[in-house]
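Q: Given below, in the form of structure tokens, are the structures.
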Structure P
Amino acid sequence: MEILLLRLALAGIAGFMLGLISNRQDKTRSGRVFAIVSISSALLYIIAAGIYEETPGVGDPARLTASIPAALGFLFAGLVHVRQDRRGAGTTTAAALLLSALAGLLIADGSYTTVLLGIFFFVLIYWMSGFIRDRQLRTRGQVKARGRNNPG
């Protein structure tokens, strides 16, 4: 029981961290949503594994966890939109939210190293994309002095 509570707490922390990192770019204040999605994914995995342990050979635990992407589709529909200048917005947040759900599943499974590597690469990509964008804008003379490198 304690290990399950620890895994749920870690899923919430990982999701919240991913939300904070994603928030630096899109300003949606989405840390809580990311944590909830991550914890929900972990809970679904724990439920599916528990059902399979109680009734071995009956059913498939992957079916319950396969419903996570379908549920995320509803959230993505609200996140992804086309702005007035006909540019898409929200796709990065939707992708980060998917990563949060996957992190919750992997933490519930006990695959901590995989989650740490995933978060590391997520942070690296955000940092590099912000660095590249700022460098491109500086060469065009479009950046005001900000004092720090914002990812995005």
Structure Q
Amino acid sequence: MQIRLILVIILLLAGCASGSVIITGNKRPPICLPIQQNMSESAQAERRACLETIKLYSQEPKEYEVIGFVEATGKSGWTKQDKTNYAVKKLKELAAEIGANGVLLTSLGDKHAMVGGAMPMYGGGAIMYAAPVDQPSISGKAIYVIKE
């Protein structure tokens, strides 16, 4: 029973984020390598370094082109900061996939959700559980910055 509970907690806290893209301008070639199965360590390191170059902007740069809109939600992590970090990483990945080298932030907030399920009991029956969770959500314009 305790092992099942631990497995459920690990699965819930496994790092993940979700997101979406709406292209409104001209899509560009991807900025970073797309994630692939069986990537070499060096390719993974190159991809991580590339994603670090995608800048987040709170104010408009001098000259830029809007490629589209991106939104990401951090769904798991030990702390709210962990969840926010997952959301930021996903936001940068989505922007890079459509050729953006920056994201002009338009919204920061929380999405409210419920996590629930059931654990079977020895001898029949089940324990039901439900818990509210806040999921940090970030959205913005995926942009290609020409001049800062």
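Read-outs throughout are calculated quantities, based only on the coordinates presented, and are distinct from any laboratory measurement. If you're wondering where the values come from, they're calculated on a predicted model, not measured in any experiment. Cβ atoms are built from the backbone, for glycine too; each structure is taken alone.
Q: Figure out for me which of the structures P, Q the number -9000 belongs to, where helix-only ellipticity at 222 nm (-39500 (n - 2.57) for each DSSP H run of 4 or more, over all residues; to 500) was derived from the coordinates.
A: It was calculated from structure Q.
Q: Out of P, Q, which one gives 0.95 for FRET efficiency 1/(1 + (r/R0)^6) of positions 70 and 110 (r between Cβ atoms, R0 = 30 Å, to 0.05) as computed from the coordinates?
A: Label of the originating structure: Q.
Q: Let me ask something else about it. Comparing structures P, Q by relative contact order in percent (Cα under 8 Å, 6 or more apart), which one has the largest value?
A: Q
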